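Structures given as C-alpha cells follow.
What follows draws every value from the coordinates through simple rules; no lab data is involved. Values in this document were obtained by computation on a predicted structure and should not be read as measured data. Cβ atoms are built from the backbone, for glycine too; each structure is taken alone.
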Structure P
Amino acid sequence: MNRIYLDYAATTPLDPEVIRAMEPFWEDHFGNPSSGHTTGQDAARAIETVRKKIADFLGAESREIVFTGSGTESDNMAIKGLCDALRDRGNHIITTAIEHSAVIKTCEFLETRGFHVTYLPVGSDGIVDPDAVQKAITDQTILISVMHANNEIGTIQPLEAIGRIAQSRHIRFHTDAVQTFGHLPINVGHLHLDFLSLSAHKLYGPKGVGALFIKKDTPFTPLIHGGGHEEGRRSSTQNVPGIVGLGKAAEIAYRDIRTEQNRIRSLRDRLFSGIRGQIENVRLNGHASKRLNNNLNLSIPGVEGESLLMNLDMEGIQISSGSACSSGSGKPSHVLSALGLEPADARGSLRITLGRFTTEKEIRLTIKKLTEVVARLRAVAA
C-alpha cells in the first residue's frame, strides 16, 4: 500500500540534499570541534558556517545563535535561563493558553519555584489580543512568551505588535518559532525579539538538533554546565552532523520559500474545498487566513477522532488529531479547548499538514478516502 503522509507538523522526512550534506561529518570530518588539531577544526569551521547562515536568515548576529538538542530544549533554555537571571527584578511571566507543552510545562514548573504566570486566553480564531498582553503587564513582569504560529491550528500570532509592547515596557520577549522557521520570513529585529526557538526536524532536517537566538546582552543563566561550549551558554560537545543538516535544511527552505509556500497553500485550499464540498458540517479551527500555509485543523461532527485516524491509517492516509507530543493522552486538546470547542468536537478534530513532498494526486486521494471513511463511521454511529 502506498502511504500518503500528511503530518508534516509532527515531523518532516529528511531532504536528500540534507542527507548528502551530513554524510561527510559521520566519516571524514568526525572530529570533536573543541579539539585543536585539523580534524577538530574542520568540524568547528562547519559549525560556525551554519551559525552565520542561521543568523543571516533571522537578521541576527552569529554570536547570538546557540545550538541545542531540540526546540523543547531551546524553549526551556530561554524561559528558565531568563527567569533565573532576572529573579531579583521580578517573578511574573505572561504567555498564552495555547502554547506548546514545552512552554506550558516550563511555566508550570516555574510556578512551583515562586513565579507567577498569566496564561492569556485567545479568541475563537486562536489569536491573542495585544491589548490583553498590555493589560496583563505588572511591575513584576520580566518575560512575555508567545509562539509565532500554533502547532495544532496553524494560527499566526501578531508578534510585531506584542514585541513593540514588550520593548516599550523593557520586558524580554520570547517566541517558539519551531513551526515557522524555514516556512515564513522572520526578522528578529522587526519582531523585537530577545529569544527565538527553532528545530531542524520541522524543516526536513534531522531530529535531535535545534537552535536558540539570544539577543546580545540579554541576561541569561545556562541550564547545562560543563566544558563551556557555545561560549558557555550550552555545555556539551556539539552534534556536528545534525548542525550541518540544520544548516542545509534552512538553506533549501529559504532558497525556495516563496514558490514552495505558494504551491503548498494552493494544495491546502484545494484539499479544504474538496472536503467541505463532500462532507457536511465540517468546521475549520483557527483563523481562516492568518494561518500557516500547510495547515488544516478540522472538526467533523458525528465521528470520533481516534476511530477516524485509525480508519484513515488503514487506508494509507497518515494524519493526526493534534500535537504529536501530546498524542495518546486521552484528553481533549488544550488548544481546541481554549478556542471554546466542546470536548466532543475537540476529540473529533483532525490536523492535516502538507509538505514538500505532497502531490496533487495525494490530495485527490485524501479527499476521496476521507469522504468514504466519514460516511462509514457516521452510518455506524447513527
Structure Q
Amino acid sequence: MAALALLTSCIKDEEANQECDIVSAWVEGKEYENYFYDVTQMKHENIASTVTEIVFTVKSMISLPEKLPIQLAVTPGATVVPASGSEQHFKDGPVTYTVTSQDGSWQRQYTVVFREAVKPTYRYGFEEVETIEGMFNNFYHNFYIFDQAGNRQNVWATGNPGAILSKQNSMPEDQPTYSTEEGYVGRGVCMNTQDAGKLGQMFGKPIAAGNLFIGQFILDNVLLDALKATQFGLPIDRVPIRVTGYYKYRPGDTFTNKDMEPVPGRVDEASIYAVFYRNKDNDGNPIFLYGDNVLSSEYIVRKAEVASLPPTDEWTPFEMFFEGGDADPVVLASQGYNMTLVFSSSKDGASFEGAIGSTLYVDEVVVSFEEITQ
C-alpha cells in the first residue's frame, strides 16, 4: 500500500486541503470554436497527476485572438493564479499557472500553451532525449521531437516512470528503455526486458519489458490496472501506408510466464506494430486505445505489424505496411484519427510474459503516408 501512496500527486496524505492539482482545463464559448479542428479539443478532462504541461492544439496561431480566457477546475479548496477565466496572452508563449492547496502548505506549477497543428515530423532518428529524475533517486530517459515549426512535441512515451518504482539510485541505462550512442545513425533506442523486483511480483507483474510508443504513459494506473497505463495514439491528419526502420534483437535465455515459471521450448520475440484508428465514437466522445485493446478495438481502421524479427547483432532493415479500410476525408481533415507506433523487447510483455535479458534496438524510423489530394 505504501507504493500506491507514492503515486499520488502533490503529497496527498488523505487530506483534501493539501491537494493542489488542475483536474480539467477548457476554452469556453462558441466564439472560439472556429479556432479548433474539433470542439472536443477545447477541453482537457481528468488531467493525470503527472501532467505539468497542458497543450491546446489550434488551426492557426496567426488568427488566434491576442488574449484568451482559460477555465480551470482545481482540487477542492485550492486556488490558482492567474485566476480561472482571466484573459491571458497565449500568442506570446506558454502561461504559467500556480496552484496552492487550501492550507497553503503545497504549491504546483502548470504551463498552458497553444500550438498550431502543423505537419509533424515523420522521420524519427531519436536524437532528442533528456534525462528525468524520478522517485527514489532514479533517473530515466525521455524521448521527444521537434516539429517543422521548431516546437517541441512530446510524441514518445515509455514505461520507465512505472519501472523505476521497484528501484533505487538507478541511472538511465539501468531502465528498460534508454538512449544509446550506438544507433544506426547517431543515437538510437535500446529496450530490454527486466525483472520487476519484489514490488512487481507483489502485484503480479514480475517483468518489465522495454517499450517505446506514440502516446502517453499514465503513471497513476500502473499498479491498479497496468494495461490502462499505456494510452496509445495521437491525432493525425493523413493516412499512413508504410513504416520502415532498422533494428537489432537478441532474445533472453529463459522465457517465463506471468508466474515466472519457465516455458520449455518457447523463445521470446520482439514486437513492432502500428495502429491507425478513429479517435471519437459516433456520439463525438473521445476514444483512446490501451494495452487491452490496441490491436482489437472496433475503432481500428488500419494496422501494420512486422511479421518476424529474427535475432541479429547487426543493424537490419524492417518494413511493414498498413492494411485495412479507407479513411473518411472529412474526419481526416478534422484530425479525427489517431496513430500509434509501438516497439517492445517482449511481444507478450503487456501480459508479463517474456525472457529477462531480451534486448531490442531501433533507429531511423520513417512513416510514409498517402498523398493528399485537393
Structure R
Amino acid sequence: MLRGCVTLAATALLAVCLLFGFLWLEHRSALTLPTPSGPFAIGRTIYDWRDPAHVDTLAPLPGTKRELLVWIWYPAASPAGATGEYVPPELRPSAAPAGNGNIWTLLTRDVSHVRGHSIRNAAVSPHQRSYPLVIFRAGASASVVNYTTLAEDLASHGYVVVGFDAPYRTTRVVFPDGRIIGRAQQNNPETCVVLERSRMERCARRVLEAWAGDIGFVLDRVAQLNASDSSGQFTGRIDMSRVGVFGHSFGGATAAQFCHDDARCRAGIDIDGAPHGSVVQEGVRQPFMFLLSDHENDRHAMSVQIKSDIQSIYDHSPRDRRLRVAIRGAFHLMFSDDPALLKSSVVRGALRLLGKLRIDARRQLEVTAFCVHTFFDAYLTGSGASLPVMTSPLYPEIQVLP
C-alpha cells in the first residue's frame, strides 16, 4: 500500500512538473498576431497627453489633472522599417524579481515575445489626402494594447485608430517616463454589476461620465494634432468630419453613451457591452451596431436585463441606422488579444470544457474585425445610404438579429 502511495505521489509530482514546464515554454514562445486583412501597411505612435483644464474625477487625490496614454494606429507609407513590437520596452512594467514568478504569470505569454504588424512612427500613407478617425475604448480595466489585432486590422483598411489608457481606471498604465499608475478598486466597472438597477446605475454613472469625458478630450486633442502637428506627421491627414467610436464591454457601453451625447460621433459600435446611462431610454440617432457574443442560451437574470436594455436602445433608434449582429459560438472575453491569443492554451482548453468557448479564438477575432470595418466602411467611407450587408459566405458565424 505504501509503495502504491509513493507511486501515486511521484506520478502527481511528475504531472505538475510537466504542466509547469509546458506553461514555461509556452510563456516564452514567440507569437505573431493575426495578419491584418486590409491593403495598407500600419504605423503606430504613442503619446502622453495631459489635460490642464480638467481634473480627473476618478483620481484618488483631489485636483489631479486628467492624463492619458494614447496609442494611434494609422495607414503607413510603406512596410519598410522596424515592425512588430507589441509593447515598446519603455512601456513594459519592470520584470518581477527572480523567484517571484508563479503559475498565474505563466498563464500569459511574455509580451516581449509577441509581435504585431505596426511600424513605429512611420510616415502616414500618401495614398489619400486624409483618413477617417475611429476612437476605441478597451473593456473594463483592460489596456488598449490588448486590442491590437482589431486596431491594426482597422488601420489596414484606411482608418486612423486612437485608443487610450487612463490612470486609476485601467488596471496598470506604464508611462514613457517610468511612472506606473494602477486602477483604484472603486473605479472598477465590474463591481457595478448588481441586480438592483438603481444601485447599479449610480455606481456605473460616475465611471461612465469619466470615460466619456476621456473620449471627448481625445477628440479635442486629435483635432489639434490634425490642425498643427509639431512633427508635421498628422497635420491635415485626419478627417475630423468622419469620426467613429467603438469599444468592448464597458468600453462599448461608453461608446453608446458618447454617441448619444456628442454629435461628433458619426457612427458607433458596442462590442458585447451592457449599456448604461440615458442612452438606454433615449437611443442613438447616429448609425449604431451592437456586435454580440453568443447569448442564445443565456437565461441569467442579469443577461435578461442587458438584453432588455439593448432592445430599448434599439427601439429608440432610427430603423434604418441600427444593427444587431451576433457571432455564433463567440465568448465575451475573446474579443481581445489577451485571452484569445496571449493566454495559455490551457486556459482556452478549460473554457472549451466548460462550454464557454465554442469557436476558435483567432477565428472570433477575424470575424469581429470583418464586422467592425464593414460597418465603418458603410458610414465613414461610403454613402451610408443603407444598412451594410454584414452576412458573408466567408463568415457563416455571423447572425444578423431582427
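Here are some notes:
- Origin of the value -12500, where helix-only ellipticity at 222 nm (-39500 (n - 2.57) for each DSSP H run of 4 or more, over all residues; to 500) was derived from one of P, Q, R: P
- Source structure of the calculated read-out (distance in nm of label points 7 Å out along Cα→Cβ at positions 66 and 178, 1.8) within P, Q, R: P.
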